[in-house]
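Read-outs throughout are calculated quantities, based only on the coordinates presented, and are distinct from any laboratory measurement. Since this is a predicted model, take the numbers as computed values, not measurements. Cβ atoms are built from the backbone, for glycine too; each structure is taken alone.
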Structure 1
């Protein structure tokens, strides 16, 4: 896992500059990074969760 992290670290730095927090991303064994959920999706989910309580 450490080797994957070292491969992906530069890509992760570029990724966080591109997407505003909060985000959830997937990091693959080849170092590839894909956005899973962006701040808009996470905010909408949180709003739905708050409405259910």
Structure 2
């Protein structure tokens, strides 16, 4: 099974970052790609500013 999970994170992001308090207002997202229950890739994406 494959899955991609977006985790709201605080700076600097990554697997060791603290969880962001609000999904839409977090600093950034840590995006984790999973395959067969194993982590295959981790990326950090900035959150877009709210207008």
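A few remarks follow.
- Which entry (1, 2) yields the derived value 1.6 for distance in nm of label points 7 Å out along Cα→Cβ at positions 4 and 20: 2
- When helix-only ellipticity at 222 nm (-39500 (n - 2.57) for each DSSP H run of 4 or more, over all residues; to 500) is computed across structures 1, 2, the figure 0 traces back to 2.
- When relative contact order in percent (Cα under 8 Å, 6 or more apart) is computed across structures 1, 2, the figure 32 traces back to 1.
- Ranked by Cα Rg over 2.2 N^0.38 Å, structures 1, 2 are led by 1, which has the greatest value.
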